[in-house]
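*Asks:* Some structures are shown below for you to check.
Taken together, the values in this text are just the output of simple stated rules run on the coordinates, not laboratory data. Keep in mind that this is a model prediction, so the values were computed, not measured. Cβ atoms are built from the backbone, for glycine too; each structure is taken alone.
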Structure I
Amino acid sequence: MAVTGNLFILSAPSGAGKSSLISALLKQPSARVMQVSVSHTTRDPRPGEIDGQHYHFVTVEQFKQQIAQKEFYEYAEVFGNYYGTSETAIDAQLAQGIDVFLDIDWQGAQQVRLKKPGVTTIFISPPSKQELENRLRSRGQDSEETIQQRMAQAQAECSHYQEFDYIIINDNFDQALADLTTIVENQRLKRSQQVENHQLLFKDLLAND
């Protein structure tokens, strides 16, 4: 029987280290293929970003057409730009036994839960408010106004921590990565997953010869 992949949601305020954790996780040896979902967005590409690899860059008109056709698991407007996750693409990857990670905010997580109640949700938290601000400032990419916007957005994001199945405090990166790896492995070993993926095995074990 073909193995079905797991769907994971990772949410965090900007600067909590979520993207770095996902990147490190995908570089580790794994019994399954793991991929990060490539979202659609209407924002302009940043230097070095490649269409189809980092995001699917589309126009506002194209995005709204996809909304009308109900092509997204979730979508939201963030800082004046639209972001969305393709339902068809995700389902195809899961059917191939690929574990898929959605890098989305709490609003997107709520939308996906309505369509995929069994999705595993993980919240990545910074160790403190001050450390979060320090990380945002250390990038040297954003204006003071943008930093303050991101801090306000971070507080709004953190207020929804109770909606998630797991919480990882990203104080020590190696420990946070180990925690994330454990969550992924535990999900693969859940009874519901094992029964679904090994039906023939259990049928054989329980057969009366």
Structure II
Amino acid sequence: MRKGIAIILLVLLSNCASKKFKEKWLEKEAPATFKARFETTQGNFEIEAVREWSPAGVDRLYQLIITNYYEDVSIFRVVPNFVAQFGIHKDTLINKSWAERGIVDEPVLQKNEVMTIAFARGGVASRSNQIFINLKDNLRLDQLSYSGVTGFPVVAKVSNGQENVLKFYNGYGETLGRKQGAITKYGNEFLKAEYPKVDYIKKAYILKK
């Protein structure tokens, strides 16, 4: 009986996952360049992505945006004069689906200058769903080596609304940045209860030319 219940639960979870994530999304290739707008609790900012800088990375960013991944996504790690990082989805199933599908590693072709954007990574083929905005020139990130990878390939740059990026609440700093496990497990409910000043990406979408 218990085995039967377990099988039913697995089927239900599988069906739910298939509705929230589709493998075919990973086949979408980004244009050579594209612009997108991010609406946040501090106002809008716009980015311009250049596929030549990091083809796999820009493709993934494009895939996330066109599938409406950035809805009520917390900007959980804002370290003054360093980076603003986001990408942990409030839905654990959606987050897991993207996080488990890392993309191939690529060299750094564009410097990590102020307001450029790169994917966070913690090892080989680990770039997946978290990105960060450089709040200053972080050129050391171009050559930083650890866990079998070197540097953080830039995928885009903030082209408008830089002043709004600088408004993201940074009072929690690395304290909250070290609680990614709790954020991943409990989502925005945890953040809103324990860290109420965190800012959020409301939505993001491609801008038509």
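*Asks:* Here mean count of other Cβ atoms within 10 Å over residues 51-58 has been calculated and equals 20.8, so which of I, II was it run on?
*Replies:* II
*Asks:* Work out which structure the value 13.6 belongs to, where mean projected area of the Cα convex hull in nm² was derived from one of I, II.
*Replies:* I
*Asks:* To continue, here is another question. Just checking, which of I, II has the largest value of mean count of other Cβ atoms within 10 Å over residues 131-138?
*Replies:* II
*Asks:* Something else now. Which structure, out of I, II, was distance in nm of label points 7 Å out along Cα→Cβ at positions 91 and 107 calculated from, if the result is 3.9?
*Replies:* Derived from II, not from the others.
*Asks:* Still on this structure, please answer the following. Taking helix-only ellipticity at 222 nm (-39500 (n - 2.57) for each DSSP H run of 4 or more, over all residues; to 500) from the coordinates of each of I, II, which one would give -9000?
*Replies:* Derived from the structure labelled II.
*Asks:* Could I ask something else about it? Rank structures I, II by distance in nm of label points 7 Å out along Cα→Cβ at positions 35 and 187 and report only the one at the top, that is, the highest.
*Replies:* Greatest value across I, II: structure II.
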